[in-house]
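Several structures are given next for inspection.
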Structure 1
Amino acid sequence: MNRPERDAALAEAIWQQQKKCFHTYGCRRMWQWLKDSKGTYHNPKTILRVMKKYGLLAEIRRRKRWQRMGEQLHKYENLLNRDFHAETPNSKWVTDISYIKTKQGVL
């Protein structure tokens, strides 16, 4: 078996695993998977070369950006001033609804 045939066979095994793991395995993890589960040994550089050649590299997960609160429309004064002790039941109710997601954005 010459090099292109070996690369194609290796790429097929890598592609099958990438489908199962949603393209999250990089070359090191793929090398470990091939060694442990398939019982085949390949140089990690060979696996990297084949993954680059066939476009099977892992997809990089991007970090989610934090959304900053825009200008708040409704601002209410602090009536309790952190005095949460109530003389009678149900006389003081407190909640925080700072973040409400809607189709138009965050309220």
Structure 2
Amino acid sequence: MIIIDAIKAANSLVNIVPILGGSHFRKDYEDSIKLVEYLVEHDPDNPLIDMLCTKIDEYKNNAPKFNIFNEKINKCDDAIAVLRTLIDQYNLNTTDFQNELDSRSYISRI
């Protein structure tokens, strides 16, 4: 019967990949990230990717280790975050944006 087989398969999968069962251990989180990276490269259509990504997001949003980071991200203006990322990745500084952003106070917030 499909129900019994599905339950057995799900239980086996949770034993192999504990984060799918709600594990809160850092090692299970890290192992899940490695598994997603492998699957994306070698089996990108595998439905396990979506399941793992959902659980990884839950872990990152709820793990005490990420609380300070999550609070900072939630308070951050998205536009400023994008500009900071561009500045970091392309070794720019705020004067590179003066023509695009007229407001000195906005540039200084970056």
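Could you tell me which structure in 1, 2 was used to calculate relative contact order in percent (Cα under 8 Å, 6 or more apart) as 21? Derived from the structure labelled 1. Matching task: -21000 is the computed value of helix-only ellipticity at 222 nm (-39500 (n - 2.57) for each DSSP H run of 4 or more, over all residues; to 500). Pick the structure from 1, 2. Corresponding structure: 2.
To test your reading of the models, identify which of 1, 2 gives 1.00 for FRET efficiency 1/(1 + (r/R0)^6) of positions 3 and 27 (r between Cβ atoms, R0 = 35 Å, to 0.05) when calculated. Write out the running numbers ahead of the final one.
Values: 1: 1.00; 2: 0.65.
Among 1, 2, the structure yielding 1.00 for FRET efficiency 1/(1 + (r/R0)^6) of positions 3 and 27 (r between Cβ atoms, R0 = 35 Å, to 0.05) is 1.
Here the criterion is percent of Cα pairs over 25 Å apart, and among 1, 2 the highest value is seen for 1.
Which structure, out of 1, 2, was volume of the Cα convex hull per residue in Å³, for residues 43-90 alone calculated from, if the result is 256? Source structure for this number: 1. One of 1, 2 was used to calculate distance in nm of label points 7 Å out along Cα→Cβ at positions 51 and 99, giving 3.3; which? Matching structure: 1. If you line up 1, 2 by distance in nm of label points 7 Å out along Cα→Cβ at positions 59 and 75, the top spot, with the largest value, goes to 1.
Values quoted throughout were computed directly from the atomic coordinates according to the rules given, and no laboratory measurement underlies them. A quick note: this is a predicted structure, and the numbers were derived from the prediction, not measured. Cβ atoms are built from the backbone, for glycine too; each structure is taken alone.
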